[in-house]
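Have a look at these structures, which come just after this line.
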Structure 1
Amino acid sequence: MSNIFRRIYSGQLITSLIVLFIMSICFIFGIKASIYHWKMDKTTDLENVLLPVISKAYRFGGRLDSTVLEDSILPYLTDSLYAYVFDENKTPVLLLNRGERITLAQAETQIGSMQSFLTLNPPKEIKNDKQIIGYLSVDSIDFLAYKANKSFIATMWKTIAAGIIAAVVITLSVSFFISSFFSKQTNHLIAEISDLTTGNRSVRFVKSDMDEFNRITDSVEILQSRLEHEESLRQQWMEDISHDLRTPITAVKAQLEAMSAGALDTGKKRLDSLFGSMNHIEKLVNNLQDLTRFESPRMKIQSSKIDPTLFVEDLKERFEFLAEQKNISYDCRIDSVAPFFADKNLLLRCTSNIIQNALQYTNPGGKICVRFRGANQSVELEVANTGHLSERDLEHMFDRMYRGDSSRSGGGYGLGLSIAKAIMTLHKGTITAENRNDQVCLTMRFPLQENKS
């Protein structure tokens, strides 16, 4: 048996047995309470019958005479356990036990001290008109003293026992069926997920009759789709990285071999070309290393106070010359932003990556606009450049291993925007992209932070 089968089966069985136990206890208490109330009602009825009879006997003799009382009340005591009659001073006048007259000593051997008995069981007042002439203490016989009642209770206990046995058998059967159903569904789902973990991405999950299992299946299918997408991106990314590394390495190797064989000169121009290729490789490796570091949960930002005006001026000076060389209009503006705390170096890296991306894909004569503003306890930085992206590129452009066709042709590594997104995540912020009119707008937004390092 599987673990989930045992857990569900034992849980249902224990719950059902507890319910049966509680119901049995309630039923037993119900029977006992019914018997108690039956006896109390019987005693009350007997008191209501005897009190007028005793009052009548008193009026007949002018006093409570034991002989007269015995003859008067004895016919009514067929269902009584005892009947004690006392005068107005609570002195015993007549003591009857199961229809037979007994002495005070005999009564006290059964009930203990008569005084204590009367304290614990206050007797009923016997009145003649409004005058108290004595007291009556009476008790009916037990419910089970009747043979029919005893037979009824015995039959009821047998019925209860049979019902409990039947309920246990039914509970075992139903629990086994339900547990088997859940176990089968769970094991089937586990087998499908296990198949998925072995690398089989073509697994098709069978829908269940239960919404809970279907929600799990839907979640796993979403995970499966993401894994397929990630693997596709990883494969494409590895091919691109391999190509970007292989090209300069092959060029460097070929030139070094030719120089070693004396086929090429070792002049400054040749060495500069080799250094350029090595810088290309170094930049790619550094970007990979930085992205891994920024996405690590151990990475912490080093916050410092940032002057928005100086920050924007720095961005303008960094890229103004490059924009002029490409004949691109480059404009930086700031709107109502108070000094704030953030990791200045990382924020510059993030913004620079986005502006470099905009410069790379903006045609001559185009425009790049950088806007810096504060809104709703947050800082918002927007970079918009002339152009248009497909919906697929907008959806995946920040993915770690995604590079659109235009990016590949442009000679980038597909890492700059991923690094920007990782930096925004470190600042508990977001970065989004959209087509707006004839522009591609990338918006970074992160909350204002306290001075924490």
Structure 2
Amino acid sequence: SQGGYTLTISGANFDSTSSVSIGGVTAPTVGTITPTSIQVTVPSGIGQQSVVVSGDNGSSGVNNLFTYYAGGSYTAITPTRIVDTRSGATDPATYAGKTLNSSNESLSFAVAGVGGVPSNAVGVALNVTAIAPDTSGYLSLYPSGTSPPATSSLNFAAGSYAVANMVFCQIGTNGSVTVANFKGSVDVAIDVEGYVVSGSGDSFDTVSPYRAIDTRSGANDPSTYANETFGAGQTRSFQITGSGSPIPTSGVSTLAITLTVVNTKANGFASVFATGTPSTSPPTFSDINFSQGQTVSNTVFVPISASGSISIYLNQSADVVVDVVGWFGSSGKDQVFLTSPVRVADSRSASGYQDAGQTLSGVVGAPDTVTFAPTLIPTGVDGVIGNLTVTNNSTAGYLTSWSSSITLPQVSNVNWSSPGTYANAAVIGTSSTNQSLITSNAKTDFVIDVSGFFAPTI
């Protein structure tokens, strides 16, 4: 955030010697200090920062009471690779050979002014792929210039072919984002798929999540594309608007979807894009990577054609499932607000977070409730930008999250075909009291990390 607005701090024993700093930067006082109130002008900053009041009566101590949000409108772009750490990478070559080889090794990379992202962008949508990890671990992405968060953006197992996940991230100092490796050695490829800028533009609107495409044999909700498994190297188009769809027939630029690939016959990848694009065929980017026999999901903010259709390309034979959770366009009502990622819930025993010890039972009709505290997410937002992770499971399964104000939708957010730790970005619906429900058809622990939300304003 650029700061510049007024913040009121309430307390006790303030006097004329009292001063305020936010993130170690002095916040100039506005008006007269009273014994119980100080008004200050907020300096520019990123993420969660400490607010400290100091004076002759002592100091308030260090805390994390203030959160900077960077907000604005969203624009989808043709996916462009901006990072590839593999040895010999040429498109781009900027980070070639910079494999993340040790625990907690990080790489900061420029995003503002790169790959079609304007220099004044405050946030980006990235598709991040971990390639050939030699041990199980995770990556964390966060705004450069902030402390590494206690969150994960992408989880992978040793020897994985390639694991991808979408990350919506606030841009940090020097127009950069940082990716940190937890342990071991792993290469990283990052494609930029869209950006957020302050001011007018495409805004977001939620819909009750629904299944729009299912090509599996016997699919009946919907049955429109049942028994239409993709062949290797096939591109197919799907009409999204019209015929009772909740997506408007005009003024929509981008869909927010969960793309799942199932019944995979070989290692491969899938790409999703507006029908009639891109200029290259097949596409030179991927939205999801899969191994033979794997079921895997990824969230995609995909441009939609003027006629309301999207296209999907698979380089290997598989089935696809697409769930729609929202859209961006000229008549959307919500801006995108981003901040440093923060952990909200963790059901693992003694995690110290909300829902500790609340392992999901595997009974779909017995969901757990998650509340997004107003100290992290303002009350009354229309949805949260999160990362959902499952772990400590012993069977295949799926996980679904949704607003507590609606009935359970017949969709999924995370899918897994064998026991392990898996993550997927998600647009998580919330009620007017900032509550969501989460359930799974398999016994599993879950973790929720949040990096932003959708709201008209804050």
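With FRET efficiency 1/(1 + (r/R0)^6) of positions 318 and 382 (r between Cβ atoms, R0 = 25 Å, to 0.05) coming out at 0.15, pick the structure among 1, 2 it was computed from.
This figure was derived from 2.
FRET efficiency 1/(1 + (r/R0)^6) of positions 158 and 366 (r between Cβ atoms, R0 = 41 Å, to 0.05) computed as 0.00: which structure among 1, 2?
Answer for the origin of the read-out: 1.
Comparing Cα Rg over 2.2 N^0.38 Å across structures 1, 2, which is largest?
Going through 1, 2 one by one, Cα Rg over 2.2 N^0.38 Å is largest in 1.
Which of the displayed structures (1, 2) returns the greatest value of mean count of other Cβ atoms within 10 Å over residues 350-357 on calculation?
Top value of mean count of other Cβ atoms within 10 Å over residues 350-357 goes to structure 1.
Just checking, which of 1, 2 has the largest value of relative contact order in percent (Cα under 8 Å, 6 or more apart)?
When relative contact order in percent (Cα under 8 Å, 6 or more apart) is computed for each of 1, 2, structure 2 gives the biggest number.
Which of 1, 2 yields 12.1 for mean count of other Cβ atoms within 10 Å over residues 6-13, as computed?
The value was obtained from structure 2.
1, 2: which one has helix-only ellipticity at 222 nm (-39500 (n - 2.57) for each DSSP H run of 4 or more, over all residues; to 500), as calculated, at -21000?
Computed on structure 1.
Since every read-out is calculated from the coordinates, none of them should be taken as a lab result. Because the structure is predicted, anything quoted here is derived from the model rather than measured. Cβ atoms are built from the backbone, for glycine too; each structure is taken alone.
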